[in-house]
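Enquirer: Next up: the structures, one after another.
Readers should treat all values here as calculations from the given coordinates under stated rules, not as data from a laboratory. What you see is a predicted model, and the numbers here were worked out from it, not measured in a lab. Cβ atoms are built from the backbone, for glycine too; each structure is taken alone.
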Structure P
Amino acid sequence: MPELPEVETTVRDLRPHLIGRTIQRARVTWERTVAQPNAKQFMRAIVGYKIIGINRRGKYLVFELERPQTTDHRRRTTDDGRNLRESAAAYQITNQKHVPNEREGSQIKNHKFLLVHLRMTGQFGFHEPRVKRDKHQHVHLLLDDGRELRFHDFRKFGRWWLVDNPAQVVGKLGPEPLEMSKREFLKRLRARRGHIKPLLLNQTFVAGVGNIYADESLWYAKIHPLRDATTLTDKEASDLYNAIRRVFRKAIGVGGTSFDATYKRINGQSGEFQEDLRVVGRAGEPCHRCGTPIVKTVVGQRGTYYCPMCQRV
């Protein structure tokens, strides 16, 4: 499943292609892909919106949309302006800040947010409209430059939301590892109980960490995935905080992790972080630190890799 580095890479790859583009037509061929509103409403509602920002919150892509709407200034209420400001403020944009311009001449800006979760196999691609649709391409957005943005999802788990306020979808997510301070991480850790790996996967605790990067971070910090969070010393907690940030920065720098075709970049290239994995996918191979064979087990119903020598319970 694409995690924070893969989603961040997708956001960065999409921006040059989509910022400033207007959606002229929408088509949904697998209705469950659209979680909110229903597919028919989505296809009508999104037409005419310009994409003015693409960002990320945890593992969600967040597209900021606007559509000019002519109105009488005298009928414009203060509540309308407040709602726009509250909607923008509800989503703390990670990579760029955009405050909606509420009024230009006789027009106001009608804002919406499109959120997409790739889940296991979701991918974006650009195609000419005349290119035959692949049966696994479930959402098509025709852009004003003549191209179609298509969402390919073999497993059909990916989901789209078109909402007025992104907090409706991402409001319960915890802070992000690259955004929060070490002090905040330790404070949140001290307030939790349970095994450390499932805690890292809990998106309300920290947003964006998935199975791959949890295992890699725990290896760097020399912490067993079944350690209880309450047993970590301040040094171990600090080491884990640093390890998560280190792993994320390295992975983002090389375009994420590609084990197979389930994750590829917009240009069709694979990420490169799989070449630098220390434990994931290396069961039986020697630990890069001590030479002990890497072990694979199951923690919280997730395949888990660790070094039994470096990462003791």
Structure Q
Amino acid sequence: MQILGIETSCDETAAAVVADGAKIRANQIASQVELHARYGGIVPEVASRQHLLTIIPVIEKAMAEAKASLSDLDGIAVTMGPGLAGSLLVGVNMAKAVAAAHDLPISGVNHLEGHIYANWLTDQTINFPVVCLIVSGGHSDLVLMKGHGDYVVLGRTRDDAAGEAFDKAARILGLGYPGGPAIEQAAGKSTASIDLPRAWLKGTNDFSFSGLKTALLRRAEAGQISSVADAAAGFQEAVIDVLVTKTVAAARELGVKQILLAGGVASNKRLRQRLVDSSPLPVLIPPPILCTDNAAMIAACGYYRLKAGRADSLDLDVIPSLKLG
């Protein structure tokens, strides 16, 4: 069963062909990072216009890479939310057009659910129940997954998500955009990271990084940062410490079989290593190319949705604030 996945939730225009929810036949991604870097962040109108320019060429490249035609497909999966409304509309309308023209079933996929399903694109065996930590630019969610499509949200960010916090910290330290890779690179040059506070929010599985960002800003304003590398390392460690500690604690309490890591921030090498080292359970992590936004994860998720008979009608619409669970 071959699924065409389409992803345009933010600033990547992506298309992929995935067979049986696991085998990647093609995975094409057109990034807008350089386009938005001059603004220090994503400009929604610019992003949606760029999607319009690149969506058809990206799909054509994916089909060529997969050595398939649209008539070889068994369904379409597309991100319907959460994300930027204008960007989401480009992908959803394209998916509906292809589905209507070729009489294919269509499945609207939650972007966060798609991130989880990146783990199904590896050769690892997944045994339910699992705890999933989804960390990206806009989300820091801790989720119990009991089976395909069966989620219980254990905790969410109350303010800045981890990726957003990295972007803001990088701006404070003059490291540029995107912040996550910039912070990680700078932290790798540190010799003695500075100590910054952690918001534990005891009694909950929620996250909060706004206070941490403010603490870094106050130190910068007071001239108390002598080394950007040490400040970056201290900030990175504070974020990762909370993410890992809460995830491992939740997994132990619930007695799950595995921990899954997903989302763009899951590309961070320090986070990956800390979680593996701290967990008494097997930790599954996709390769970095499948952690950042891509369409292969959307196609994998769409496969399981369509297999379960969860197709959508051509009235499918975007939901920019779509929640998981």
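Enquirer: Quick one: distance in nm of label points 7 Å out along Cα→Cβ at positions 11 and 259 came out at 3.0 when computed from one of P, Q, so which one is it?
Expert: On the way: P: 2.5; Q: 3.0.
The value was obtained from structure Q.
Enquirer: Can you tell which of P, Q yields 1.9 when distance in nm of label points 7 Å out along Cα→Cβ at positions 131 and 291 is derived from it? Could you put the intermediate results ahead of the total?
Expert: Values: P: 5.1; Q: 1.9.
Matching structure: Q.
Enquirer: Something else: Taking FRET efficiency 1/(1 + (r/R0)^6) of positions 171 and 275 (r between Cβ atoms, R0 = 41 Å, to 0.05) as the quantity of interest, name the structure among P, Q where it is greatest.
Expert: Values: P: 0.65; Q: 0.95.
The structure with the largest value is Q.
Enquirer: If you work out FRET efficiency 1/(1 + (r/R0)^6) of positions 179 and 227 (r between Cβ atoms, R0 = 25 Å, to 0.05) for P, Q, which one comes out largest? It would help to have the intermediate numbers written out before the result.
Expert: Working: P: 0.50; Q: 0.90.
Result for FRET efficiency 1/(1 + (r/R0)^6) of positions 179 and 227 (r between Cβ atoms, R0 = 25 Å, to 0.05) over P, Q: largest is Q.
Enquirer: P, Q: which one has mean count of other Cβ atoms within 10 Å over residues 3-10, as calculated, at 30.5? Can you show the working numbers first?
Expert: Working: P: 24.6; Q: 30.5.
Source structure: Q.
Enquirer: Okay, next question. When helix-only ellipticity at 222 nm (-39500 (n - 2.57) for each DSSP H run of 4 or more, over all residues; to 500) is calculated, the result is -8000; to which of the structures P, Q does this value belong?
Expert: Numbers: P: -8000; Q: -13500.
Going label by label, the one that fits is P.
Enquirer: Out of P, Q, which has the highest value for relative contact order in percent (Cα under 8 Å, 6 or more apart)?
Expert: Numbers: P: 18; Q: 26.
Top value of relative contact order in percent (Cα under 8 Å, 6 or more apart), among P, Q, belongs to structure Q.
Enquirer: A value of 6, 27, 33, 23, 9, 2, 0 was derived for P(r) over Cα pairs in 10 Å bins from 0, in percent; which structure in P, Q was it taken from?
Expert: Numbers: P: 6, 25, 30, 21, 13, 4, 1, 0; Q: 6, 27, 33, 23, 9, 2, 0.
Going label by label, the one that fits is Q.
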